[in-house]
1. Identify the structure, out of 1, 2, from whose coordinates distance in nm of label points 7 Å out along Cα→Cβ at positions 3 and 59 was calculated to give 1.3.
2. Determine which structure produced the value 45 for relative contact order in percent (Cα under 8 Å, 6 or more apart), calculated from the coordinates; the candidates are 1, 2.
3. Looking at structures 1, 2, which one was helix-only ellipticity at 222 nm (-39500 (n - 2.57) for each DSSP H run of 4 or more, over all residues; to 500) calculated from, given that it came out as 0?
4. 0.99 is what came out when Rg/Rh (Cα atoms, Kirkwood Rh) was calculated for one structure; which of 1, 2 is it?
Structure 1
C-alpha cells in the first residue's frame, strides 16, 4: 500500500482517477495548483486506487495524504 501525498501546499483542481481504477506508475492521478501554476501529480507506483481523501477545490498542506494505491 502506498500513500500519495501532496508535494507542497496547494489546491486540487481535477481528479483524474476513481476508487477501484487500475493505474500505472507515472500516470497522472490529479491536477494540483500551487503558486498559480498547475502541475500533474503522477502515481509513484502501479496498482489499484483504494482511497481518495480529497475533493476538487480542496486546499491541502504539504504531506497531506491525497489517495492510497495498493
Structure 2
C-alpha cells in the first residue's frame, strides 16, 4: 500500500455500527486506545471489514484543534 498520509496506525476492528448510509468503525490501535472513523457503508463492504479483523487508521488533517479544561 502506498499513500501520502504519514499517520498510518495498524489496529484491529472492534466494532462496526452501520446507519442508513454511514458506518462508525472503531479500531483499537493499542490496548484501550480506540480510534473511530466515519465511512460509508459501501466502503465497509468494499474493504470487507469485520469485527476482529485487521485495519489501518489513516489520519490526514489540515487542522488539529487542542483544548483544555
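Where a number appears in this text, it was derived from the coordinates with a stated rule and is not lab data. Just so it is clear, the model here is predicted, and its values are computed rather than measured. Cβ atoms are built from the backbone, for glycine too; each structure is taken alone.
1. Here the read-out was taken from 2.
2. Working: 1: 45; 2: 38.
Going through each structure in turn, the value belongs to 1.
3. 1
4. Answer for the origin of the read-out: 2.
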